[in-house]
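Structures are listed in the sections that come next.
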Structure I
Amino acid sequence: MMLNMLIAPDFAPERFAGWHMLNTLLQKKTGMQIHLLTPASAAEQAEWIASGKVGAVYANPFDAATMLREQGYRAIARPVGKPDEMVIATSAHSPCNKIQDLKPGCRIALTDNKDVKLIGLRLLEAADLTEADINWVQVDTYQASARLAIKGEVDASFFLAEAYHSLSRLSQSQLKPLIESRLTDITHVILLGKQVDEEAGEKILQALLSLSGSADGQPVLDDLGIKGGFEAMDREDAEFMIDLMDTLLD
């Protein structure tokens, strides 16, 4: 069986090799031919998924909600101890030291990562800011967000927490975080499409669960920053996470 597996484009660049190593390992453990897709943007990801040729996706929680409820995908696993938190940061030289220092009309840079924006807007409620109060600056990467904040061209930037903590030491020294979320229950998930039958899905799940602590799997997990490995995720778990995201939207 040939399977296209897509990885959401919000992973840190240094994880790229790790995903390819994971792909090779999954092929070995399942006996399946798996082709890794690493879209450069959310738009490219959407094009691939719309084609109907993507059988497995490591999806961010916002996209996962749509894929589960509207596109027939099913959840099988999620990373252990790796929630999708986000950071709001500004230039190290900015007069802002907390999110309450951000005022209506402020400029905030962000990527096309809807769950990061959703969580960020909820955090900004503490500053009495709504989406309409902000001048948004759309960028393609978290590195671009960092550059704009460092140069003072925006008042703050939104980051996936992992992306922020993966920035170079030099970049981080030129930034200061205003706040980091602590939600714990929202994570990326591994989804399978309708074209992947139950037998193939079980092979993939068992291969993922076998990685933690194994001689060949743990180094790959460490390289991906998923040190705790993967755990099984069923429909009930997925619905709980989606309901939590719906609460954030309210």
Structure II
Amino acid sequence: MIEVKNVGKIYTNGPAPFEALKDVNFKIDNGEFVAIMGPSGSGKSTLMHILGALDTPTSGEYFLDNKDVSKLSDDELADIRRDKIGFVFQSFNLLPRTTVLRNVMLPLVYADVSKHEREKRAEESLIAAGLEEEHFSHLSNQLSGGQIQRVAIARALVNNPTLILADEPTGNLDTKTGEIVLGTFQKLNRDFGRTIILITHEHEVAEHADRIIFIRDGRLVEDSKSHQKRVIHHTKHDH
């Protein structure tokens, strides 16, 4: 589903060129839950922008559903973002004085979907994201942080994207609420087969994924099953 081949990114807008990514290679299959992890300045945000079709690499190729995203125009990148990728951000990015349902329906307005179909798909996405129906008519500024993030997840789901890209989605949440939100991603992956890429600098967050890709100084330095999954696999093997 995703193939990153020899991807490099050089920024030239500073006093000297800065190489943010260096010869990065990996594949992600349909239905995987992968965390991309690294410290601040590692290049993970640059990689996230490339995977999300928000930027293009300086060198190398990025394929999403067998389409070479690295060669697309700005308009074609916008189409990819609208049709193929659902974004969940640390800062939620919801409209504050708008109902939960209308916030989730918003991406479908641009996709020219009928009002009845918009409401139906928004409700289905909110249920899949684990938000109780009693909150659908609430304004987003009347909800808790965890509820708001589940609305943001529902909005990311509503276009039925190929890929859900979550950038530090628990960064503004307390630990307990963050665990609930990460559990939502696990459920979407396990029960609905969603492909999820989680960007994080926290090992405890990354461990919720099935696989962790470590980025340091612009290079991929490790690609492994998460510890949680290794333990589960080992236990099964023992029996």
Structure III
Amino acid sequence: MPKFFCISDIHSFYYEMITALDNAGFDSENENHYLLVLGDCFDRGSYALEVLNYLESLERVIVIKGNHTDLLMKLIKSGIVYGADISNGTFNTVLQISQNAGTFPEACEECYERIKDFVNNMVDYVELKNHIFVHSWIPIKETDCGFEFDNNWRNADKSSWDNARWYTPFLLAKKGLLPEKTLVFGHWHCSVGWAEKEGRSEFGEDAKFDIVCGDGYIAIDGCCAHTKKINCLVIEDDFI
């Protein structure tokens, strides 16, 4: 049976990614090993190009699109830098991937040419026999009264998936807006789940950033920018 090594929110922390995969026993030469990335490969850290090169070198890798990919593509296409592009690390991601080529518009152009195929190969979700993997959540219906489950989420349009990448997953989990299979997500630091389960703080000395399992979901974002650690969830499951 295939074995899926699931990581999330790498955020350009190349060495932390490699450490997580090595510790989990990932072997790129093993035909039963698949790497599944739940979005946000870039921003924050200093090794965007190394992360990109590594992921592109793998034969069995699936990358789900995250909200920081949307931020990166928006900056590349506009060439206009806002404060959030600096604080999120998106500006530095362009420089890292383009290797500081000329003016910033030139860097954007070079970055686009370098990552366009990688981004075009990203998917919105991955569904296996027993699990569904997303960056943050599946698309749901937004109504005047709040949110409702959408049974047709698999066929949601681009705008709906764009919005779903920004949702607050633990909040939606508490509302029970879950699919029929276990939902695995990143995007939001696992310490929120541990705070709910064990009364810990989110970022204090007692905070816990390990993988957390709830009723119908598994959260894996270890908040690497803060902890310098990436979680790796290993799941044996089968393709549909």
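Since every read-out is calculated from the coordinates, none of them should be taken as a lab result. Bear in mind that the values here come from a model prediction, so they are computed numbers and not experimental data. Cβ atoms are built from the backbone, for glycine too; each structure is taken alone.
Assuming 16.0 is mean count of other Cβ atoms within 10 Å over residues 78-85 as calculated from a single structure, say which of I, II, III it is. Of the options listed, only II reproduces it. When mean projected area of the Cα convex hull in nm², for residues 134-205 alone is worked out for each of I, II, III, structure I gives the greatest result.
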